[in-house]
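Next up, some structures in structure tokens.
All of the numbers you see were taken from the coordinates with simple rules; none came from a lab. Note that the structure is predicted; figures quoted are calculated from it, not measured. Cβ atoms are built from the backbone, for glycine too; each structure is taken alone.
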Structure P
Amino acid sequence: MNVDSHLLRLVHHILFREWDPLGVNADEAAAREYSSYIVGILGLLKRGADERKLLLHLIQLQETAMGISPPDPERDRMIAVRLLAAYKIVQRGIRPARSAEELLQRYQKGERVFNGSRIETDDRKILSGCMLDGLVLRNAYVKLSFQGASLRGADFWDAELKESDFSNADLRGAQFHGSVLGFTSFQDARLEGAQFNEACYHLRMLKTDEFPDS
């Protein structure tokens, strides 16, 4: 994942999952609602815009493009800070997580992409019930308990997730393309809009629009 695609992913996550002035993010089908605004925000970040410039840009988008008046300047200020933090995260590059504790701490500081992580022990089940929307664990090898966690829009492309537990998790819009799911539990998980094509589930390759047994 190059710098531009990494930044695009983080900005999209912030706009749709956290900002969402139109109140549409309960529906995964609306995930592209704010896509047309991403390029302008990327340009501002790359030109060194500060918090004030980003705040004014977010307010202008709402007033001129969305017809929202008045906007919520405190929320918008928080989002401006999040966008600046995301840009700094991207400059540091993608770093795998070495433990569930580390992953959670870094996620809570604004990171979302942990490609290549290898986490084989999760005795405390520290990620169970956590908010982890937009988490990216591509090409990872993990045995983790995500029981009851919120993982909307999460990305597990080509990850080995043997013995991981997604029971009762919210996996709406999550991606499991090409992942390995041996002895992985999805009992009572929410799977609307999730994709499992070419995932290996109990020695069987899943097809497009096919779900693992729950």
Structure Q
Amino acid sequence: MMTNLFSIFDPTTNMKFSLNWLSVLIGIIIMPPMFWLIPSRMNFFWINLILILHKELKNIIKTNKFKGTTLIFVSLFSLILFNNFLGLFPYIFTSTSHMNMTLSLSLPLWLTFMMYGWCTNTTHMLAHLVPQGAPKILLPFLVMIETTSNLIRPGTLAIRLTANMIAGHLLVTLMSSSSSNLNMYLLSILILMQILLLTLESAVTIIQAYVFTILSILYSKEVT
């Protein structure tokens, strides 16, 4: 039972190749035609979404020191959102449910922020390790706590996204596995519950992409 349950997250295929990871590249095929074909409603919707994100993230960053910074985070949001939504379709591999994907997004960002902060603003980075107004006797412990919380940030970013993607998919799989033993009345209730659950999962895909992006921005603000 457990092997069948978690097999939906198996990146391998019958040909002994990890071809399921190609789902990450589907966006390269789908998105570019939007920019050279006749503009459609989908095109206008996506452009408006990008503009809204740009204004929202610009208000959070609140600096003109690094122009074009929002482009990085809008692209990050678009990548996570696209892969999250792909996982809601049947027989499509959910890449964001694997630590290989999420950690490869969070770890390079965190390392870049840390390298930039310690190389260009060392005093500011050291000041972050000691909360203002803390008792001197507690300073060694506070430095250890702040250092630990800083080191686990890429892991928490990756685990948060992965866990939320896995939880929803597992719940859908568990509910659908019991459908063969139900009568028509209970089956109709189960279908209704699955529709509501998929609606909730659609909201979770957007929220988790937004949370991942916002937290990455907040971490970058601490080093400037």
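Before moving on, here are some points about what is shown:
- Each of P, Q could give helix-only ellipticity at 222 nm (-39500 (n - 2.57) for each DSSP H run of 4 or more, over all residues; to 500), but the derived value -8500 comes from P.
- In this comparison of P, Q, the computed figure 2.3 for distance in nm of label points 7 Å out along Cα→Cβ at positions 97 and 177 is attributed to P.
- Origin of the value 28, where relative contact order in percent (Cα under 8 Å, 6 or more apart) was derived from one of P, Q: Q
- Computed 1.8 for distance in nm of label points 7 Å out along Cα→Cβ at positions 113 and 137 - originating structure among P, Q: P
- If mean count of other Cβ atoms within 10 Å over residues 41-48 is computed and equals 11.4, the structure in P, Q: Q
- When Kirkwood radius over Cα pairs in Å is calculated for each of structures P, Q, structure Q comes out greatest.
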